Structure I
Amino acid sequence: MLVLEQYGVRLRRMTAEDAELVRYWRNQSDIANFMEYRNYITPAAQVAWFASINNKNNYYFIIEFEGRRIGLINAKDYNDEAGFGEGGIFIWDKDYIGSLAAVFSSLCLLNFLLVKINVCRKSRVRILKTNERAIQYNKMLGYKLLPGQEDVLNQLYELDLDDYLMAGKKLNKAAEVLSDTGPELRYDGDPDDTLDPRINELLIHKSL
């Protein structure tokens, strides 16, 4: 199981055992209302969904912070030819909504995928036009609205590596000051066929 740690957050790759927990929170109205897909998710649908994303092109992580499982963050549908994947995050623990935990989690994942292993040079996110908090959050990370998306309900934003290196430099510096654990990005796990070969190669020489 792939595990990433930085700034006090622990990102543990989602397993089949986590599927029901994620389904429960994803079905809550205060989370579903910010998603494009708002229908009730059944246990069977969740099992089928997990089977479809448990592969080397999709990375869903349970966010663990201060000993609690507080949310989910992902990089999905990675396309090697296009050079980007699509990100997403939601925090279900109300004690951490609007906290630094989401920022620390995003930095940890972006630092790993874009900088450490350079799997892709871009990241994309889809945000409902009405979700002003998420729009401001992603702009802070360096995401920019793509042309032609101004009147789309579920808008597409893109983060270029160069833009992240610029915005991320400031954010990582601030995270280093605000967290109690230091800036080191750590990773652990055993190589397997659900991971990108570049991640497997890194895990062979893991540092955690």
Structure II
Amino acid sequence: MTRTGVPVDATLSDALIVNLRSLRVTHQQFFQLCKDNPELRLELTAQGELIAMSPTGSKTGLRNTVIIRQLAEWAKRDGNGVTFDSSAGFTLPNGAQRSPDASWLRKARWQALSPEEQESFAPLCPDFVVELRSPSDAVEVVQSKMSEYLDNGAELGWLFDPQTKRVYVYRPGTEVECLENPAKVEGDSPVEGFTLDADEVWDV
């Protein structure tokens, strides 16, 4: 069981974890490392561990595109924020450098960043984050990332698990809500008014 009471399974992640603590890799060095290795999906934990993940499978990529498209279309109509895909990196307040599968940020927070900060891994946590579990992802690893987003300022997070057709909803200060095979997922603050057609994700 996780600290939120959500059950986990024994699936292992195929991510490669390299301990870089003694090297004290700077944010700029990590950003350059990502630019030099665009074929890899890289993240850096707050503890200085480099996580190298293989590219997602085609079906996972298609499902993620469905989520990003729906979020981006809503954000354009709403006009209060900007949407990012899975290639966008963020430097969280705890020092971790993460790339959510989809995310949304209030426009005022985005515009408050300098051009240099916008071009690099923006030094903040998005207001809304979405993670999509791929078959190779360990549930407990993705759940830990979701908790980290909330600990660093995210106001809402959704974890989609196509293997079980569940959506885990994360909000600060509350237990994780588990939705069983929902047809739609309703957003609340900060993305109140956003409704995601989950059936389109499941049906890929």
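Given 42, 36, 21 as the derived value for Cα extents along the principal axes in Å, for residues 24-127 alone, which of the supplied structures I, II does it correspond to? Working shown, then result.
Details: I: 35, 31, 24; II: 42, 36, 21.
For Cα extents along the principal axes in Å, for residues 24-127 alone, the value 42, 36, 21 is produced by structure II.
Suppose relative contact order in percent (Cα under 8 Å, 6 or more apart) works out to 24; of I, II, which structure was it derived from? Computing relative contact order in percent (Cα under 8 Å, 6 or more apart) on every structure in I, II gives 24 only for I.
Computed from the coordinates by the stated procedures, all read-outs in this text should not be read as laboratory data. Computed from a predicted model, the values in this text were never measured in an experiment.
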